[in-house]
Structure P
Amino acid sequence: MGMKKKQYGFTLIEMIIVIVVIGLVLPALISVLFTVVRQQAKIIALQEIKNQGDNAISSIETVIKSQAIGIYSTYLDPDFSGPQCNTTGAIYSSSTGDDFYFKDKNGKQFHFYLNNVDPNDPYIASQSALSASVMKLNNSRVQISGFSISCKKTATYSAPIVTISFKVAHKEGSSMNYQTRIKLRNY
């Protein structure tokens, strides 16, 4: 009687089948992984856009609500001229904010504008008479476009309403539009 010797290992057919299965499953797994990574990058870009836009709009609203008492089209230290939105039905707007000044409680100026000095890094800037430096309200990971600021006085005894709008875009291609209306409290 012949005894068969027990063999350990896999046959050639089994090995070929495993390699074929791995060859079919691996590209699908890599594709799914690539899609997940791309979606995560989009989510991170949208979070950055939202954070930067919310920060800019919040900073602008806070300063205007707490400090602004008037709106002017011209400011040459220390004089304001060209009062705006001080009569019923008056409307004034600026596409960049360069000619839209607020007067604060101390008689000093401050304004918000789109700084386009570097076309690859446009940002919302805040500048006041109290601080000689320009303050960036967003970082360079996002780009700002379509900035506009306007005011409108709807009734004789009511304060003007300031409207600010802009678009925040990430270099990945995602973007969000922001707009707010602020009623001057200290008018």
Structure Q
Amino acid sequence: MQGSDLIFIVLPVVIPLVLAIGVALPAFLTVIALAALLAWHVYQSQRAAAARLRPTVAVLSESGPAVANAGEPTAQVQARATWRLADGAERSGLLTEWIAPAIDDAQPGAAVPVWLNRYGDPQPPPPGQYDIAANALVAGVVFVTGAGALLALCYWLCRRALDRHRLARWGQAWAATGPRWTSRH
């Protein structure tokens, strides 16, 4: 075995290994780090949003929940209620099942829990700790999956372009060589 033969044996192994360690590994670690940062941001922002809400109790003041737009697919159960703000002032308005899930089967005069923002407006209940963690995990997984899909698309596009270029060069080479092989002497 000559030295030049050894090069043709080693190069096909060494070049992909160097590319894998030098390019793919840092790219993979960068994507994982970005996914972790995104997940952390989602987690922190949802926790902060939940911390800005204040729980209170609303008292239903009308005779049972009414269905708004009953014929439409977006129909919502609604009930008029009264609640107290942090400063003791009283406010009233319509609560929907989305904002106060307990109104669905509640009777007039029933106390239902609601969450208020800093302006005293009812808001949907904040997600629980496990829901916040699940949302962060899903955001990270979707980011990694999207990055992988983008990488696969880039690979496919590059491979397609290189294959077309290679086939064109083969066609040119065959156009030059073919007549010499098929000519009859």
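Where a number appears in this text, it was derived from the coordinates with a stated rule and is not lab data. Please read these numbers as outputs of a predicted model, since none were measured by experiment. Cβ atoms are built from the backbone, for glycine too; each structure is taken alone.
Who wins on distance in nm of label points 7 Å out along Cα→Cβ at positions 27 and 107 among P, Q, i.e. which is largest?
P
Starting from the value 20.3: which structure in P, Q was Kirkwood radius over Cα pairs in Å calculated from?
The value was obtained from structure P.
With distance in nm of label points 7 Å out along Cα→Cβ at positions 83 and 147 as the yardstick, tell me which of P, Q scores highest.
Q
Once FRET efficiency 1/(1 + (r/R0)^6) of positions 35 and 59 (r between Cβ atoms, R0 = 35 Å, to 0.05) is calculated for every structure in P, Q, which label goes with the largest value?
Of structures P, Q, the maximum of FRET efficiency 1/(1 + (r/R0)^6) of positions 35 and 59 (r between Cβ atoms, R0 = 35 Å, to 0.05) occurs in P.
Rank structures P, Q by distance in nm of label points 7 Å out along Cα→Cβ at positions 43 and 115 and report only the one at the top, that is, the highest.
For this comparison of distance in nm of label points 7 Å out along Cα→Cβ at positions 43 and 115, the top structure is P.
Given a value of -11500 for helix-only ellipticity at 222 nm (-39500 (n - 2.57) for each DSSP H run of 4 or more, over all residues; to 500), calculated from one of P, Q, which structure does it belong to?
The structure behind it is P.
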